[in-house]
Structure P
Amino acid sequence: MHTTPGHRITAVYGRRIESAQVLAQEFSAVAFDDVGALLATQGCDAVYIALPNHLHAPIALQAIAAGLHVLIEKPLACTAAEVKELTDAAQKAGVVLMEGMMYQHHQQTIQTRALIADGAIGAVRQIQIAFGYRQDNVADIRMTEHVGGGAIADLGCYAVHYSQLMTGSAVIDVVGIGTWGGNQVDVRASALCLLENDIEATFNVSFLGGFYQNARIIGYDGVIEIERPFTIFSDRDSTIQLWRGAHFAQSEQIVIPPGNHFVEQALAFARAVALPAMQRTTTQLSDAYANAQVMDAWRRSLMSGHREHIG
C-alpha cells in the first residue's frame, strides 16, 4: 500500500507500542496500542487487518461500526458464521469489505480465467491444487487452534477460493483426510470435492514438508498448469502452460510479465472504496461466504471421517 499511488499510511496498531512506533516511523504515521483509539483517529478512510485469524472478525466489526472500509488478510474469518456476520454488517453500513486473496489480481490469474472463458481447454472437468511448506515452530500462530491456525486456514483457503474462482461453480460435497499436530491443528489435509456441473477438485495442503505449490485445470479439450499460482514473484516473468487438445497436444507457454499482485489488490480496494455505496459489488462477499462454508465442511470431514454436504 505504501508503494501504491493514492494511498497513505496514517496509523499503525500493535499490541506493544514500541513495535508499533518502529513501523509508524517508517511512514510518518501515528502509533497506537489501542484499537479503539486508532479507529477513532481523523484522516483514516480504511484499515488493513493482518492480525491472527481469530481477531479478524471482532476487529473488523469495530472498524465497520466506525464507518471504515476494511481489507482483511485471508482468511476473512475463522468460520462461515463469522463471515456472514461481517458481510451483513458491511452491507448495512455501506462500507467495502474485502478478503486479501491477492493472487486473483495478478495477470497470471486474470489470463488463466480468460483462457477458460474463451474455451481454450473446453469445459472444466477437474482441478488439482497443492500448496505446502515446512512449519517447525509449534509456538507459531499457524500451529495453534484457539487463534485460528491450521493448514486449511493458512493454505487450504487458497485452494478452495481458486477452484470456485476458476470454475464459477460452488463446492457441494467434501471428503477430507488429514493429520493433527502442533497445538491441536490440522498440519496436513487433503480433500476430494464435488462441485456443481459435475466438476471434481482435489486439494492437498501441508506444514510437513518442503515448499511446493501448483495448480492443474483439466478441461474436456485440454489442460492448464500453473507452477506458482498463489505467491507469485513480482520481479520476474510467470508462465501459464497450456495444452490445447485432448490427445498428445503440444504445450504452449504463455509468458506473463512481472507484476505485483499486492499493489494490484490495493488498487482494486481503492477503486471499490471510490464507488458510491449503492454501486459497490457484493460478489466478493458471497464468494468469501461460500469459501468459508467449504473450509468448515473440510474440517468437519477431518473430524467425522464422513462426506460432508454443503447446503
Structure Q
Amino acid sequence: MITDEAHRTQYGTLALNMRNALPNANFIGFTGTPLFTNDQITMQVFGDYVSTYDFQRAVEDKATVPLYYDSRGDTLGVATNDINERIAEKLEEIEISDIDVSQRLQKELRRDYHIITAEKRLNQIAKDFVEHYTTSWETGKAMFVCIDKLTCVRMYELISQYWEQKAEETEESWKMAAGEEKDYLSNQLIWMKETKMAVIVSEEQGEVEKFKKWKFDITSHRRLMKNGFELSDGTRIDVDSAFKKEEHPFRIAIVCAMWLTGFDVPSLANLYLDKPLKAHTLMQAIARANRVNGDKNNGLIIDY
C-alpha cells in the first residue's frame, strides 16, 4: 500500500481497519512533514526512512529556491522566546477542534497571550513590517502570520496606518529627488498606492458580535473574502486567484491558519511570522516562500 500525505490520515480507525484487512501488506508513506508528537509518529507507523529529499537537494535540483532567515524579534525588543513553546503547544492542541482560538488562549495562557498581543508590541511589528516590505518591494508578495483571527484584524488596521504614513513620506522624498533616485521613488510610490492587503481567516458562527466586543468590524473583511476584488472590466476575481496571480496588486495576505499549508503562490517571497509554530506546521508554513518563480532568487522568513 502506498500512501501520499502520510502525516495526515494514517492514524485513525479507517487506517487501522485497512491494516487489519491486509495484515501481510507492506505500507509505504510519502510525506513532506512527518509527525513527531506523542503517539502520532510517522516512523512508528511506517518504519524507518527509505529515502529522504531535503531542502538542500531541492535547491540543487532547482525545484525550490533557497530560504533565508531573519530573526527580527530580538532586534526590535519584541521577542517572546520564553513563551513561544507554551503557545505553540497550546495552539497545536486547540486549533484542530476549537474555533474560538482567541478565547481559549486568553483563558488558558492569559499572561502569555497578553504579552504577545500587547498594543505596543504589535505597533512596533506593524511599523517594522512596513519599513521592511517597502524596501524589498521588488522581490514579490508577502504573507503575515498572526496568532489568531482577532490579531489579524488588529494588524490589518495597524499596517494600514503605517503604510499610509510611509506612502506620504515616500512622496515627500520623491518631490525632493532627482535623476535615477526620482525614477526609483516614483515606481515605489506607484507600487505602494496600488498594493492591496486582505485578512484571510475562516468564517465562524457569531463572528460579527465577537469582533464588535473588541471594537473591530469583520464584515468588510468577510465581504472581500467572499466576493473577491473587482477588476477594471467590472468582473470579479476571488482572493485565492488574485493572490496567486503575480501581476494582481493583492500583495499582502494577513493570515493565522488559512493558506499556511497546501497553498502555492510562486511569487510569494516574504513570510512574516508572529505566531509560534513547531514541527510539521512550521515546516509547511515556511515552504510557502520557497517556490521557484522567474528571477526570484530566494524566499525570506522574517521571524518576530
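Only the coordinates and a few stated rules stand behind these numbers; no lab work does. Quick caveat: nothing in here was measured; it's all calculated off a predicted structure. Cβ atoms are built from the backbone, for glycine too; each structure is taken alone.
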Label whose coordinates, when Rg/Rh (Cα atoms, Kirkwood Rh), for residues 53-100 alone is calculated, return 0.90 (choices P, Q)
P
With semi-axes √(5λ) of the Cα gyration tensor in Å derived as 33, 23, 19, matching label from P, Q:
P
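Relative contact order in percent (Cα under 8 Å, 6 or more apart) was computed and gave 19; which structure, P, Q, did it come from?
Values: P: 19; Q: 25.
The value was obtained from structure P.
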FRET efficiency 1/(1 + (r/R0)^6) of positions 237 and 277 (r between Cβ atoms, R0 = 41 Å, to 0.05): greatest across P, Q for structure Q
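Quick check for you: by distance in nm of label points 7 Å out along Cα→Cβ at positions 157 and 245, which of P, Q is greatest? Don't jump to the answer; show the numbers that get you there.
Values: P: 4.2; Q: 3.1.
Between P, Q, the highest calculated value is found for P.
Quick one: helix-only ellipticity at 222 nm (-39500 (n - 2.57) for each DSSP H run of 4 or more, over all residues; to 500) came out at -9500 when computed from one of P, Q, so which one is it? Could the numbers behind the result be given before it?
On the way: P: -9500; Q: -14000.
The read-out comes from structure P.
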Note: mean count of other Cβ atoms within 10 Å over residues 13-20 at 11.2, derived from one of structures P, Q, originates from structure Q
